[in-house]
Structure 1
Amino acid sequence: MDKLVALVAETLQVSPGLIRDDTSMENCPEWTSLVHFSLILAVEDTFGVHFSSDDIPTLTSVGSLRAELARQGRSTDGPV
């Protein structure tokens, strides 16, 4: 399973099968602003990256998180 999908599903407390790149704060009721903060911290910790305060408000979908991780040279393949 994709490491990012597993992490998002765990943080949102939903089934990994419900997580796609277009899963976002806009279409996932579990993805609240408080959970968003927890998710950002979990992604930073798991992938060893740091998001700037300017980037955090734009990282509101799985796809945007994946793109930023790729930009920082991190792969989302493999288990958490």
Structure 2
Amino acid sequence: MACYRVEAMAEAQALPRILEHFAVRDTLPSQVIAEADGEVLRLTIRHGGLEPGLAKLIAEKIRTGVSVHKVELFDEQPKDVQ
């Protein structure tokens, strides 16, 4: 499962701009967690169905955002939901 950790400026348009990179590829993340802390927006985005190359491409596209400070991408093993 691809897991993105993103830090961006806490602006009203930051979240939809970041998620747009998934939408234009007609793919829906399985989980999005957003936390605004002062001037910083922290996102955790999980997606279980992406090929590694596409996951990296999306991370690169997110990094180009003007309000984006940091993007981390890693492979996360799915946790059992109980």
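Just so it is clear, none of the values below were taken in a lab; they were calculated from the coordinates. Keep in mind the model is a prediction, meaning the values are calculated, not measured.
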| field | Which of 1, 2 yields -13500 [helix-only ellipticity at 222 nm (-39500 (n - 2.57) for each DSSP H run of 4 or more, over all residues; to 500), calculated] | value | 1
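Can you say which of 1, 2 returns 12.9 when Kirkwood radius over Cα pairs in Å is computed? Show your work: numbers first, answer last.
Working: 1: 12.4; 2: 12.9.
Computed on structure 2.
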